[in-house]
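In structure tokens below, several structures.
All of the numbers you see were taken from the coordinates with simple rules; none came from a lab. None of the values given here were measured: they were computed from a predicted structure. Cβ atoms are built from the backbone, for glycine too; each structure is taken alone.
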Structure I
Amino acid sequence: MTLIIHSAQKVDADGQVDDFWFASEAGIITATGTGTGWRTNVTDSNASADNTADTSDTDTTVIDAHGGWLAPGFIDLHVHGGGGHAFENGTDEILAALGTHRSHGTTRSLISLVSNPVDDLVHNLGVIADLTASDPLVLGSHLEGPFLSIGKKGAHDPDALIEPAPAIVERLIDASRGTLRQITIAPELPNALEAIEVLVEAGVVVAVGHTEADADLTRRAFTGGARLVTHVFNAMNGIHHRAPGPVIASFEDERVTLELVLDGHHVHPDVAKLVFEQAPGRVALITDAMAAAGASDGHYLIGSLDVDVVDGVARLVDGGSIAGSTLTLDHALRLAVEIGIAPSIAVAALTSTPARVLGLGHRFGTLTVGHAADAVILDHGWNVRSVFADGRAIAGAAA
């Protein structure tokens, strides 16, 4: 199948280009340019220059972006659910939740699991491994726990938190069948620094998070191979003038990427701007979304914990801690632009930066030849008009 999108304002990590077009074959971008050069890629006389072709009669689809923004498909490193569905509840629930996020521009996702008993995690890692094999838009799994600090547990069940014993680490790696892409770990736990090295050797991206570690211990984790910080500022010590903590350690290490939940609640907008300023090119906007993303306020579960969502803010019933978000990545993009982040930098934080974290920068993240034909068309207010993955339209995209 051929997909052509033209007359767009392209924006990605490489910058902005007016009157941009790309053509793709079999889900891969094969040509790009500006102006009317896209017409040379239309080989089917039934394909309209201004409308989607009738795909029952032709393999060519031509989309006129009408001057709207054209960005690469968004990549979410950290998401737990959406549309009223949680990822721990099986394949159908996972797919339903992903459908919500895909309609808002997220074309590739990790499947994040909260802390649960090891047997449950092993089962769910197997489910995600099967789904990764069948759905190319699923990039694998992210374990946010169970190797977290009780003192910084956030919305994790304290009864499920354990130390990273070598046998358990190996069991989780084996259960994922090569699809465990990311894990959050508190480096102060016994065996944690050794576990980080084992996980990195297995090809897992290790994130420091839900931790009471100071700056020095965080640096040791980075030396051991950790390359990510889970939702920076949240569930960790902040910046103190005599105790800089993990945030300063991550700012100073150019190998490290910082996850940021930009929803107006997790991190103040002024602090979010500081993160972009102090870690240029190293911010990955994430949703950390739970089941209520794209759904109504009400009562939900995160793992086994009760959560109330009021005015779009999710909090534990017991204690009131923020319990994930109700964010979608298009909303994060709008907020980033509103607080003064340049569009190309904001889009990079949704696309090329998370792709690079996963070692997939050669396949995703920019609208360049050789990359997947994952694309999002947005209006001038940064609202999603249509979404494409592997050169095909995603049904139900927000209009």
Structure II
Amino acid sequence: MSGFVDLARAAQAARLARPDVPLALATLVQVDGSSYRQPGARLLVDAEARVLAGAVSGGCLEGDVAARASEVCASGRALRLMYDLRADLETIWGFGARCDGIAHLLLEPLPDWRWMAQAESVRGRRQGGAVVTVLDARGSGATCVLLDGGVSNGRWHRLHHESRLVSTDELAPLVHAARRTGHAVLHAIADDVTVFVEPLVAPVALHCVGAGRGAEAFAQIAATLGWQVTVLDHRPALLDALQLPAGVAVRRVGQIDAVQQAVTELPHDERTAVALLTHIFDVDVAWLTATLPLPFGYVGVLGSRQRAAQLTEQATQQLALRGTPLTARQRHKLHAPIGLDLGGETPASIALAAIAEIEAVIHARPAGFLRERQSPIHARTPTPELLARDAARTLADQPLRCDLPEFPDG
């Protein structure tokens, strides 16, 4: 659900290379049972059966979906597809996949890809948002609404005429439910209209404090995952010497006094992680004291267990003196020493262990061996029920505002 940037780039490249070849977009809208990909996964294909970006399965469906693209591009009408992965896939590729689920997809023409770039921009701003796909009774549908921001104060962009089938009053509680759980919602509005609402969950933001050798490995791995990465240090020479991937931000912060101000200017929500890599005791204490009271999802400190205990004790004392004692919940998000027990000792291995731990914490997973997991590997929160408080949060009936150019239907 976070691949809009790759889809948009691939679509733009395809338009430049083959401007006369139409594009199509497949969206996984429902899974019954187990599936390699989850609702919200997307696949970009073209009318000549090329797979351009994304994925909706472990590799067994993409070719067949691409082969159907010419049909929807020629008709200008979306097509709903259902694949029963529990049976052999002899009819598709001549081999048996023996997966455990049923995948439901919408394959629709994509005359204009720009809404995907805007969706990625919405995610990056970390202020809420959602993408709405309407499924109709004719076996068709369309991705037709992009919400930029919160339900009550955001901008509703209409991308397709199918958006007229639903109102903001009907969408508001669904977006609230999707935002609350972080998972997509599939909900029947009426007998002939079902909507698929996908929250635009913000990417993980990783703040690496300390520009030593390990910071490069942290940044490289995190950037590969699509995270927003910032490396911070008070030493300009170290910052200038870093070799970082494109898109990684670098910021100079004063050693002690400027830490508090710097923290307030950075993202600090539940999908934000801080990795303290400075090896300088007073600097780590300053950052711990500034970050632990804020709603970060994860704070990790590089170093030994003994050093971690000393840092925690010092930060706890400083917070108590300020009248903001450290709570059990705030202490729980502190991971010191940083990382999972993977056994590696090189900077790259340590970075891998730390980022794997961050990934587990963000997803509320235990980070154990999958072979020992008793519940399904890809277990997801079921489609949430709409609570009474969500149903009450409706908007005045109003047409969807559209600041993007209205895209053609075919």
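A compact table of results
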| quantity | calculated |
| --- | --- |
| Parent structure of the calculated result 20.6, given that mean count of other Cβ atoms within 10 Å over residues 147-154 is the read-out and I, II the choices | I |
| With helix-only ellipticity at 222 nm (-39500 (n - 2.57) for each DSSP H run of 4 or more, over all residues; to 500) derived as -9500, matching label from I, II | II |
| Which entry (I, II) yields the derived value 20 for relative contact order in percent (Cα under 8 Å, 6 or more apart) | I |
| Of the structures I, II, the one that 18.9, 64 was derived from, the read-out being Rg and Dmax of the Cα atoms in Å, for residues 187-250 alone | II |
| Label whose coordinates, when mean count of other Cβ atoms within 10 Å over residues 3-10 is calculated, return 19.9 (choices I, II) | II |
| Of the structures I, II, the one that 32 was derived from, the read-out being percent of Cα pairs over 37 Å apart | II |
